[in-house]
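These notes open a run of structures that come right after.
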Structure 1
């Protein structure tokens, strides 16, 4: 038996149960891994509350981690016992050990620590598809990134800056503004006392930006649309303030023939080739120093409820990891 954190009923942080589970032996195409670090992400709160339904209950939360392969099942050739590995977008990470599809495991490169790997797989691969696929940021672009001091935000700001963009980012405090500025955000906007729409208009000479990356949702929706240039793209990839309310599709026409997408990482790493390319691009910018990763919070796995409280209270910055 090993320890895991599972949800038996949807609810607040108190719904997280630290308990014994038996992962079992790996079957064909599977691997059993011992996790050394697990990433904390906002999507974990959506799974906990039921905003995003789990496949079954009870179920462990968490979607990224790093560790060591303990055993492999029949037919597995890409990993072997003893390998250092990492992964992203596999539900059930809140555990000391777990069974995973072996073809979703990636070799952890030398020079990247277990903590950093666990803190970047979901957030870093998300930043990669947003900036390089959903809307391909070009040198000279000006972009708006909401929650610029958050996990995805700090990575995305640096990566966008590395690509030659001017970055406008929303944050919640002076401290977060300084953090974002130190990580590539040219124009931090403290949204609690400043209008990010006005800042975008000021920086772009009234034209607006070609893309908005919005993980906040309900509270920033209207303003984000107003920041876009004609034929701009609204990329809504999170709901930190709650889901966006239903709206008329005519709004997109009225505000400039806008594009709207609601992407998720899973659809950008469907094939093994896409998965590897996404991860390798991420590892490349991290190892080169173009993107510096800040693991600013660490909690014991058993203290994950407090981690959720702090995350939802916006007390965290950068990446957060759980240590089994």
Structure 2
């Protein structure tokens, strides 16, 4: 029995599919299937029920997969302890992030991170919040950059800043003449949303309940248009298909010719999301985590806007980051 085999059965149990599990483990499907079969033969039990509908753990398999998860977490802790005596700002730092964050924040903070620690290399992986959390626990990732709320045991969760939502629209749209947008001014028939399953979609719908498809009739029988990524939504708005609500960083990322699109802030209370940095309590490279946090904050306009808007007597970030 090896840690690799344990990692394979955990992946199969979570993906419920040998092909997806193999892709996640960066091996071929035959390699993974043979390893799982070998482990089953060694233990003398069937860990999975295989059918055309999918792959499900047997009752005993569920117990063994749970134990495998614990062993992988312990193995990750051993690696963490072994790193304690090494240069904390040297080597690779594995960061996981959401697709709605990575493409817009990474180009901002990676150059600063490289400037401040040129021996530190960053490995970045995108995924859903649940997938990133699993990989953080197993030690595949050292930290994850996600959005609140997030609650897990044995992790440190540090808020970074609040990022406001803004309205993105064609420059000639009537709402572009306004300085701020009230939620009631949004026509549900015009607003483009991400497809179901995206956490940012749910954040938008929580802030604007009247935009939820199926709860508000559309005029003229127009159906809701949905995109698979934020970039798809931006392209759709640029093509004149409607409006969309995006995080400030994504909405302001340069891509199109000037005067093609316009962004406007929302009226109070401004909808927003809170970005957080999460890492294992046992992770020993605290200096690397702190440097990552400072680089993200110092390079983000949303961070400075958020903090300069605080009351003067509030705990400030300008002192904390004066060296940046």
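Observations on the structure shown:
- Value -8000, calculated as helix-only ellipticity at 222 nm (-39500 (n - 2.57) for each DSSP H run of 4 or more, over all residues; to 500), assigned to which of 1, 2: 1
- Structures 1, 2, by relative contact order in percent (Cα under 8 Å, 6 or more apart): label with the highest value: 2
- The maximum of mean projected area of the Cα convex hull in nm² over structures 1, 2, that is, the highest value, falls on 2.
- In this comparison of 1, 2, the computed figure 34, 19, 14 for semi-axes √(5λ) of the Cα gyration tensor in Å, for residues 101-236 alone is attributed to 2.
Taken together, the values in this text are just the output of simple stated rules run on the coordinates, not laboratory data. Just so it is clear, the structure is predicted and the values come from calculations on it, not from any experiment.
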